[in-house]
Structure I
Amino acid sequence: MSDTLTVANKLVELCKEGKNMEAINTLYSHHIVSEEVSGGPGMPARMEGIEAVKAKSTWWEENHEVHSAEIAGPFPHGDRFIVFFHYDVTGKGGPMAGKRFKMEEAGLYTVKDGKVTHEQFFYKMG
């Protein structure tokens, strides 16, 4: 099995178990680049480095109550793979505080030397 598929399967397994931070700690390169559709105050769309990605994940966990999460994939292609995420969440703070909403996104991951080196997320805003 290729490094890409091994990493992809493990990432999906951990995400299905709600162990997103464990996935970051074990599968991500220290030089990871993460890109979102857009950024905001204190949360740029493009982040570099494992500490920045950990901080983004911690922010997500602290600011959203996840009622359910469905993860589909992985769908590999060479050194990349896609995972689809479907979330039902309620915001804990900011303009989404107390509002329940559903969110769908696709994550495109690139693997090099057995580690995720780049992640990009695709979703509709608004």
Structure II
Amino acid sequence: MTQEVFVRLMRTQPNIEETSAAYIFRIAANLVTDRARHDLVRRHFSDAARSDGSAGIDPLDPFRIASARESISILWAAIQALPEPTQQIFILYRVEDIPKQTIADNFGFHLRTVDKHISRALVFLARRMRQQA
């Protein structure tokens, strides 16, 4: 920290011999305060990381990324295997977030029919995902 005091002093004062002791003391006090703040932030982060339930889990773990990609491809293949109106209705509702009533109106179905297509799709996809797992 002594070296840091001199570095800061050199940056602000080109002529060191004429600098007052009070000014040098203020630089040193500011450095101590900065260091204490820095240590406090690190300590809070460390405490939060230790208390976090997901500690030790790397969110960018290559195995998890590969596994997720595989699951997505299995899910997409299962969606492609749905019968045509069920597939379209499921995609419109779950992916495109279109209201059920709008879908029913566009297909000329009753709202209950749209609900049945969505339910069938969910059951079908859940079974496919369990079979692949």
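None of the figures in this text is laboratory data; all of them are computed from the coordinates on show. Owing to the predicted nature of the structure, the values given are computational and were not obtained by experimental measurement. Cβ atoms are built from the backbone, for glycine too; each structure is taken alone.
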**mean count of other Cβ atoms within 10 Å over residues 77-84 from the coordinates reads 13.0; which among I, II** = II
**Message:** Can you rank I, II by distance in nm of label points 7 Å out along Cα→Cβ at positions 45 and 69 and just name the one with the largest value?
**Reply:** II
**Request:** Assign the value 3.4, calculated as distance in nm of label points 7 Å out along Cα→Cβ at positions 61 and 93, to the correct structure from I, II.
**Result:** II
**Prompt:** Can you tell which of I, II yields 19 when relative contact order in percent (Cα under 8 Å, 6 or more apart) is derived from it?
**Reply:** II
**Message:** If FRET efficiency 1/(1 + (r/R0)^6) of positions 21 and 85 (r between Cβ atoms, R0 = 25 Å, to 0.05) is calculated from each of I, II, which structure is the one that comes out at 0.95?
**Reply:** I
**Prompt:** Suppose you compute helix-only ellipticity at 222 nm (-39500 (n - 2.57) for each DSSP H run of 4 or more, over all residues; to 500) for every structure in I, II: which one lands on -24500?
**Reply:** II
**Message:** Matching task: 21.2 is the computed value of Kirkwood radius over Cα pairs in Å. Pick the structure from I, II.
**Reply:** II
